[in-house]
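Visitor: Some structures are shown below for you to check.
Derivation of every value follows stated rules applied to the coordinates shown; laboratory data play no part. What you see is a predicted model; the values in this text were computed from it and never measured. Cβ atoms are built from the backbone, for glycine too; each structure is taken alone.
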Structure I
Amino acid sequence: MFSFVQHRFYFYAIAFGLFLFSIASPWIIGLNEGIDMTGGIQIEYALSGVSLKDTVISLKDSIIPISRKWLTPDQQVIITDTLVYQISGTDHIVVEAGIDESVAQSGGKADLVRIEAAKTAFNTAVKKELDKMPGATITETQYRNVWASFGDYIKSSGYLTLVLAILAISLYIQYAFRGSIAGMASWPFAVVTGVSLAHDVVIAFGLYVVTSHFFPEFKIDTFFITAMLTVLGYSINDTIVVMDRIRSNLTHANSKKSSFSSLIDISIWDTMRRSLFVSSTVMIVLIALFFFGPESLRGFVLALIFGTIVGTYSSVCVASPLLVDLTGKK
């Protein structure tokens, strides 16, 4: 039987290396943030008399590039990257455009008049080009304007929520495991839970940052933060199953026959089939959603895929073996 405890330092090295890279990834690679984080505009159009798929392709390949040429040089630098997608199950398409407020400064502050003029000019230019499509009836149904200050609030509140969620879950684990094992405190279970959850969120974040660098359509936005909170829920579910089996085996173990390390390995293997089956089932659903679901949710689903893979790894290879090093039991 393969011993996860004996090989734990190899697993620690992999986890630690990925963790450090993920933390440094925003400075090494850079963040590809959505309009929820940077500010921007989101325009929704209802179409009839024309193919939605062809319109999306036209917007990406010709309409938006032509529309940008109608803008002044000052406005062109304010409008950054764009995203076009169809709302699944409807005849609506959405055009998003990011805004770089840092290039429109006046007296050390963002020049709101210039920024708003760039947004309006871009919206007008896109609508004019869409109206040129033969046989198409296009109606603007929604215009959403997001300022960078709102994005700053979303980022700060999102990160704070993730930290508080990890702390709250860890404290609950300490409370739930109190007094359940004679001669053993419950705090090691809380610590390994917190380490495992932080590991999952940070590394999933790093993998997503790398992916978004090569595929710009995957952006850091509110969907991504929601996905990370969902990853916490899945990861703790997987980790708690292993932790509970460890508690059960420790409670009924004969200390003369079993070492603490061997009990950890036995517990991991006892729950291995369950972990692999659950993770595989979740992955099948997520992969199906990624390839066949709404385009607007692909970033959210991709973040969940990364979180599921990393969460399964940490539950088996990081959280459980770490108990040996925290407790010092042999």
Structure II
Amino acid sequence: MSMRKVKVIFNDDGSDKYLFDGKEIKLENVSGTAEEVVAALSSGGFSTECIPLKSSQRGKIDEFINRVASDDAIVFNLCEGAFGKSSFEMHIAALLDLYGVKYTGSGPLTLGLSLDKGLTKDILHSRDIPTPGYCVMNEPPSRLKRGLKFPLIVKPLKEDASLGIDSGAVVNTMKDLKKRVEYIITKFIQPAIVEEYVEGREFNIAVIGNNGSLRALPPSEIEFIDFPEGIPKICCYEAKWVTQSPLYKKTVPSCPANVPESLKDELQAVALKAYGAMGCRDYARVDMRLGEDGNLKVLEVNPNPDISSDAGLARAASAVGLDYAGLIHNIVGSAATRYGVAGFTAKEAG
């Protein structure tokens, strides 16, 4: 492999804090993932540089972009937002485009559309990709939208990482629906998306590559083990990120998922279709549920998923014989091929 330079960028907004069991705990941030990506690239012979975008650089973005665009390196884009706002995720990619920087992952339009759950569902629905019934609410409703039925799940319209989703997110009555919508609008200063809650099995499917190299990896299932009575089986914020929580220990990923070949094929086919519909590049994750009626529904398309070594994307890659370093090299290789840049060789999955 030729010596090529890769710059790893990420938004360094500090660690999130979460109040759990009366104590404030600090959660991991993307800086740890950036360190893992740098190590993986270095192990493959790449020259690397890690460049954080700090909250203190607001108003001084030229310092960051001048450092990023100073040479012909490929940028590994791990920015999940900027200056504490996830809505700025798309703007970092747009800035890279404006400066002619070659970077991994999806472009600004895909990142912006995917962050807006309502627009995502509009696109999926228009492309005949199955998704639960939904509506966007700017205020607590006086009546239920025609076609929707309980139970429903209420989420912030434009947040990621399951922010705003807890055990109270699933509602069964108009009273609870009004209360939850008002909570989301007040707490997150944005509309709520209300969608039909699908009781059933939850899967996520990682997709890597682009035209000519596009591949859906083996499905992963989130198994809800001994969930407390009355608690909906959802991968809420606490179950996803708070390691001290009992819910974290009761949501267990299983990859490859134990499913019949026909269901595996269907999950992968739907994931590829959703990936294409949203314009994803290089890698993404598609979350789905299999209802008790046997129908698959796409919940979300995440074009910038967690790519740490213990996250779902790496787990799915491992299931086809691609180790973590190989996955990271593959992503860089996919981006380089997209831009027509020689010298980057992506390790192929088994």
Structure III
Amino acid sequence: MTTPSAAPSSAGPSPRAEAPRAEPLRVTAVTCVKNEGPFLLEWIAYNRLIGVTDFLVFSNDCSDGTDRLLDGLAEEGVLTHLENPAQGRNYQMEALKAARSHPLVTEADWVWVADVDEFLDIRAGEGDIASLVAACGNPQAISVTFRFFANGGVERFEDRPVIGQFTRTHNPDIWNAETAIEVKTLVRQDFPLRYFGAHRPFLRKGADRPRWTDGSGREVPRRFLEAANKRRIRRFPARGARDHATLNHYTLRSLDSYLVKCDRGDVNRDHRAFELEYWRERNDPAVEETSILRHLPALEREMAELMERPGIRALHGQCVALHKARRDALLEQEEYRDLRRALLAAPTLPPAEEALLRELGVLA
């Protein structure tokens, strides 16, 4: 007896099996901090939203509770907190040297070296790092161009997301009369790394040229890639470099917080004063930029979730209180009252642009 053949299905062809989903990217953010307590939760929450899976945080000389908040978050498994290993004042480079052999870096797919006032605004796909990598063609490094955000007349510190308070910035192609603007770089695990720099990786001697793009997926300039131009070792022309992502740099924040920053000094470099010239260079409010605000509702939910973890709300509150107390103590000093008045009176036109316009006869 023969078995009849199966009748053809009237339901059409059988559905094709779904392709297995790719594993999520493991992305480690590496940062160095000193007295950034009031701003930590926002930065961590935002980076978690865009796909950062691990955080390696080095701290030094904190007096505002930053280190205690980091310890609390570490106990919750949110991040790894280490004391900065630097013996002198080269805090960032010593930390990056130590980070290179840490499991969170060696086992990551991508490494993101950034500061707590820097926020990746990704326009590609879902607005996350995986979308940026795909839009750029999965290169071995992606250098994203800074956009410095102005103070915008905000005088008082408020304990709410920085990205929601500051929306004024400079022309995307020009900063302080310069067309080449600094970058920060995502680095893939197989990059032929000699060492991490704060703004970009440096190639191992004799290595093949890696595939390295800007935030539009274009190859970075060869001289930048090879670190051949010492004047532009951390930057290249910004025009056309932001199609898929830009890097919002909230370096000034409120006037209150800027005074505290001046008192703290640069966590990474000795003998660097912030004060008036630094403020003027970055306080250009020429353009309103609100793209990143689409993340604000999700950011606030993520921050609230972190706050609900044991002890975190109290530790964050201590940082905020100490930040305000330091501001009040500084304003008891005539030097800081004078600085505050000078900052309020300073023109918003960056010094180099002002000088150029005077040279061209546009300004008297």
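Visitor: For which of the structures I, II, III does the calculation of percent of Cα pairs over 37 Å apart return 33?
Guide: I
Visitor: Tell me which structure, out of I, II, III, gives 0.70 once FRET efficiency 1/(1 + (r/R0)^6) of positions 79 and 263 (r between Cβ atoms, R0 = 30 Å, to 0.05) is calculated. Kindly include the intermediate steps, with their values, before the conclusion.
Guide: Working: I: 0.00; II: 0.30; III: 0.70.
Only one of I, II, III returns 0.70 for FRET efficiency 1/(1 + (r/R0)^6) of positions 79 and 263 (r between Cβ atoms, R0 = 30 Å, to 0.05), namely III.
Visitor: Comparing structures I, II, III by distance in nm of label points 7 Å out along Cα→Cβ at positions 87 and 191, which one has the largest value? Write down the numbers at each step before the final one.
Guide: On the way: I: 5.1; II: 1.3; III: 2.8.
Across I, II, III, distance in nm of label points 7 Å out along Cα→Cβ at positions 87 and 191 peaks for I.
Visitor: By the measure FRET efficiency 1/(1 + (r/R0)^6) of positions 63 and 279 (r between Cβ atoms, R0 = 30 Å, to 0.05), tell me the structure among I, II, III with the highest figure.
Guide: For this comparison of FRET efficiency 1/(1 + (r/R0)^6) of positions 63 and 279 (r between Cβ atoms, R0 = 30 Å, to 0.05), the top structure is III.
Visitor: Of structures I, II, III, which gives 26 when relative contact order in percent (Cα under 8 Å, 6 or more apart) is computed from the coordinates?
Guide: I
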